[in-house]
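The data blocks that follow each hold one structure.
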Structure P
């Protein structure tokens, strides 16, 4: 293992520390039960296809978070032929999502390792209170010195300004001392590249990287991060 120059680690939450697929599946099942709905087996996979496309639009500035929430389940229910009001279901889904906290394998061990060597900061496009609550439920919140989240994700990752504001809040730390770790090539890796920050891509699916700013590091499991930090 080579000693690195980093002093600050920015960490994404959903898909990196918490398993968003499992969290969403749990929240959707609970919301469906509360609403008296029976969703088909393909509902979770279809949800993520719809959700990922809408979040990419949000990252490009084509959609706000409120706009996304207004149409996400409407789109899903159209595909699934489910007769229910999408925005109403969205509200119920969110209440349950805030209580879900399924860790990605190795996340707790990684945080225990990193917190002894670096200043750890959450860097998420989700609402601050939501992410704090979920990380507390997962027993991870205490590892972090700062929570950089946003109520306006259209102004969050991948915008360079989001990262610049993180660094300013840290007292103007040198960008060369900062590493972003995340699973999203568009938000986390491109965003870090836009801001001139090194990035480590958590890529368990071995997805081809086709964007402008390639990550400095690429890992398939969270355990692999120990080999570079």
Structure Q
């Protein structure tokens, strides 16, 4: 508990973390490029980012883009923000908030791309509305993402993957849906850049295949 409190205090002082204790938590909407990153580069979100392995990995590969990891867990964000500082990644930020509230922090069409990496699968029926690929979340993403921007899901969980495919295939506003139940044996592998999170390595070591899909909303 002491270590957790110390880490919460550290991220309160970090400029690459936006959280409720900071004034810009309430004013950042629509101003990520102009006031935070101070450039006009496109924005990629990693939702439920955990320690932010994809945020950090992608930011190091694409210095001409901005990356924002979103998670509610401050201790996880502490780790990602530490990596960003250690690697001098000025194109990285972390937002501490529930995913359901992200419309409070981004204007319509402010985001170019969204990654959902190994989210909690929420296997119980009573938790279906909390799955990050539930229709209410998909509708939120649709308002935030620019025309032509991809939404990408990477998971080990077959139940969540099948659920997501079913939801997407039932919609009339989806295009360019591509998917694989074993991405490392697929032509889609290059799209994932071989970035592996701690959870991915843990699940893969138990024999789970890694699933991946991506799609766009019709303009």
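Read the figures in this text as sums done on the coordinates, not as results from a lab. Given the structure is predicted, the values throughout are model-derived calculations rather than measurements. Cβ atoms are built from the backbone, for glycine too; each structure is taken alone.
Which structure, out of P, Q, was helix-only ellipticity at 222 nm (-39500 (n - 2.57) for each DSSP H run of 4 or more, over all residues; to 500) derived from, given a value of -9000? Present the calculation step by step, with values, prior to reporting the outcome.
Details: P: -12500; Q: -9000.
Clearly, the read-out refers to Q.
For distance in nm of label points 7 Å out along Cα→Cβ at positions 38 and 198, which of the structures P, Q scores highest?
Details: P: 5.5; Q: 3.2.
With respect to distance in nm of label points 7 Å out along Cα→Cβ at positions 38 and 198, the highest-scoring structure among P, Q is P.
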(message) With Rg/Rh (Cα atoms, Kirkwood Rh) coming out at 0.97, pick the structure among P, Q it was computed from.
(response) P
(message) Quick check: 0.90 is what I get for FRET efficiency 1/(1 + (r/R0)^6) of positions 6 and 206 (r between Cβ atoms, R0 = 35 Å, to 0.05), calculated from one of P, Q. Which structure matches?
(response) P
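Computing distance in nm of label points 7 Å out along Cα→Cβ at positions 22 and 182 for each of P, Q, which one ends up highest?
Details: P: 2.3; Q: 4.3.
Structure Q gives the largest value of distance in nm of label points 7 Å out along Cα→Cβ at positions 22 and 182 among P, Q.
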(message) Looking just at relative contact order in percent (Cα under 8 Å, 6 or more apart), which of the labels P, Q belongs to the structure with the highest value?
(response) P
